[in-house]
Structure 1
Amino acid sequence: MIYNILLDADKHWGAMSPKKQYMSSYITKRALYDLPIDLYVNLGDLFDTKLLLNSKPAVYAIRDMQEKLAICDAKGIKVRAIRGTRSHDYDQWEIFRKFESENFRIFTENAIEETLPGLNCIYCPDENMNTSDYLHTYHENIFENPHDIAFFHGSFDVVLPRIVVQLSEDALSTNLVYYYEMWSKIVNGPLLSGHWHDGNEIGSLIYVGSSDRWSFGEDEPKGLGLVQYDTETHKYRYHKIENILAENFKTYEVDTYIYNVDAYNALSKLIDSELELDEMLNVRVKIAITDDKPENETLIDAFRYYYANEKRVKIVLVNQVQTEKKKKQQKEESELDEIYGYIRDPNVSYPEKIRRFVNFMSGKNYTLEDIDRFVSKYLPE
């Protein structure tokens, strides 16, 4: 049997404008409505933080989920969800418990299920326990049952530094890490996970990535994952459905050493044209002050004033000249402290301070007795 599985991860309601997030979710509803989907799985981190139920992000999140469930009910699509990171989802998936049915289930701990005929799945939400305890607690689920596909939220060892993996093995740790080599051997098909937003693929491990973009530095395509899996051959194909409604974040680098008034004007025209063409675009201009030209302040002030009322443009100043001056000053102070630090040291006696200073300035090696004798000459009887 060949099944089509739609994957959604790391929505993080509350991380950005809920109205924009809701509009961005149209791509998911369109996919559920238009494509021959058999199973829709949410891979956790639906929420960014703990929300009040009457807050706008919560209201939009509930409305969005209800609409998706309605489409899935109408089309006979099964829905499964796993809890994500505790500090994001908390227990807020409980909001949707009243909608649970044979078609819709939420997993907050490790579970196995024949979700569709012949499709044996294991669901692995994030849990507060170390890796050893996890494998012991769910030994039967993990090692004594067949798995076609595994759904996760969390980190695999292949995407973490070794030291973090080692910490997860500590008896006192609650940092769960999944072992790729182990899971890839006991699961016939792909390992599908949420948590990492960049959408990595390593062997049979697929991080779907976040469906939205709400910060600079996330240039990779955002969207949904689509897996087609054959239960007989265990072969699968993975396709990324890009969310063209996700907000875009672009960064321009400015170096004051090479920028003059014409360069700033040209950059302004470029940014204006891009903002006009893309309503979902956010621009960050990082201005590195690398020289001390007198006109720098005037040009930067004029540029900032030009975009003062444009909420989609963020200007960041990095004053490298000032940073270098501060570093130089700190170095000089450190060198002086190394030489004269004893003067401020309350544990060093005044005679000893005088002795060290005189010896340093004269290049001699006077003793305290010498200093006492010299000073006594000038003291009144």
Structure 2
Amino acid sequence: MDLLSPNIQHYHWGDYSFIPELQGRPKGDQPEAELWMGAHPTSPSRTVESDRGLDDIISTDPHNTLGPQASDFQNELPFIMKILAIREPLSIQVHPNAQQAEEGFTSAQSSLIGAQSYSSPRGKEEVVCALTETDLKFGFREVNEIHAIIDAAGHSELSWLKESLSEETPNESLKETIQKILSTDSDTIRSITSTVLSSDMSATVINEKEMIYFADLSETYPDDSGLLLFLLMNFVTLEPGDFIYVSPGVTHAYLRGNVVEITSNSDNVIRCGLTPKYVNAQEFLSIASFVSEQPQIQTPAESLHSYESPTPFMLTRLNLDEEFEATLHGPEILISTQNNFKITNNSGNSFQVEQGHPVWMPYSDISYKITGNCLVFRCATNPDF
């Protein structure tokens, strides 16, 4: 058992105050977008006491740290736990599955451009639990909903879009339509965007809040084909405690809010729009899933709630006002977003854990007990995976 020093990623879209306030310190002059807790080789957490990288600790003794599933996880921690503080929208993006990542990474070794999309041979899936109200884009809308948006806009350049989108073969036509969108010239994008912003969308699924995001993004990225893609995607708002699973291939974009996120131990991202970073439209078309789908939102049914996901990791939300005891089936990382707590392992060793600061529990600790009035998020390996 060790207290961890997590790493902060200063991406441009991050908030300036949420993570510093969570950790009880003054905000700095840089955005703090992500708090990373894990053993990813580019940014491993370090133990507070020994200042040793978690990746090094695990590689030295994988069985005692990871438990009986160590070989299944290739002797690596299979997740990264994160806090995301989102002030501005992230790119429209997608993540590869295991096979796509392996092929993409192999190919990227001979290409500097490919390496911007594939930094790892591992696929990436993620789960997200909202800490505050959080807006995002997820998956593609139903074809009839897209038709209604096109009709409301009434722009002549959109007629081809409606014609190419068939309700009889939605998946095939959706991919073909998006391929055309991604090659649309900047003048046409500006013209369509202007028309959409001046149109009455009240009869469509687009609400006022979504239109505000669209207007803001059109000022930041006026020539970006991702603006048209944005209109085709579902707009979702998560309330605190709401949870979703984002599978490989699902097109998504986080817009604003604060969340706990757990991802595979991979940083593979294929972006296709609304970003100053590298966009790989061809690879996006190759790996994205072109189906109309809404996220399956899970809400906590009780104060101790384990969310369901088909992943080698699992997230539990512990809203505690009394003792909580657990047996370790593998490694865990825990962090409180409300108040401090005390944690004691099977050997009787204890730590007082401050809000916003994570603690690492290796498999060899056997079990632990938490005491305190707090809201703890517990990331563990999935023993049933």
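Annotations for the structure displayed:
- At a computed 3.1 (distance in nm of label points 7 Å out along Cα→Cβ at positions 190 and 246), which of 1, 2: 2
- Highest-scoring label, criterion being mean count of other Cβ atoms within 10 Å over residues 238-245, among 1, 2: 2
- Parent structure of the calculated result 58, 33, 18, given that semi-axes √(5λ) of the Cα gyration tensor in Å is the read-out and 1, 2 the choices: 1
- At a computed 1.02 (Rg/Rh (Cα atoms, Kirkwood Rh), for residues 222-333 alone), which of 1, 2: 2
- Structure (1, 2) behind the derived value -0.76, -0.89 of log10 I(q)/I(0) by the Debye sum over Cα atoms at q = 0.22, 0.28 Å⁻¹, for residues 310-349 alone: 1
- When distance in nm of label points 7 Å out along Cα→Cβ at positions 62 and 94 is calculated for each of the structures 1, 2, the largest result comes from 2.
- Parent structure of the calculated result -11000, given that helix-only ellipticity at 222 nm (-39500 (n - 2.57) for each DSSP H run of 4 or more, over all residues; to 500) is the read-out and 1, 2 the choices: 1
- When mean count of other Cβ atoms within 10 Å over residues 6-13 is computed across structures 1, 2, the figure 16.8 traces back to 2.
- Origin of the derived value 23 (relative contact order in percent (Cα under 8 Å, 6 or more apart); candidates 1, 2): 2
None of the figures in this text is laboratory data; all of them are computed from the coordinates on show. Because the structure is predicted, anything quoted here is derived from the model rather than measured. Cβ atoms are built from the backbone, for glycine too; each structure is taken alone.
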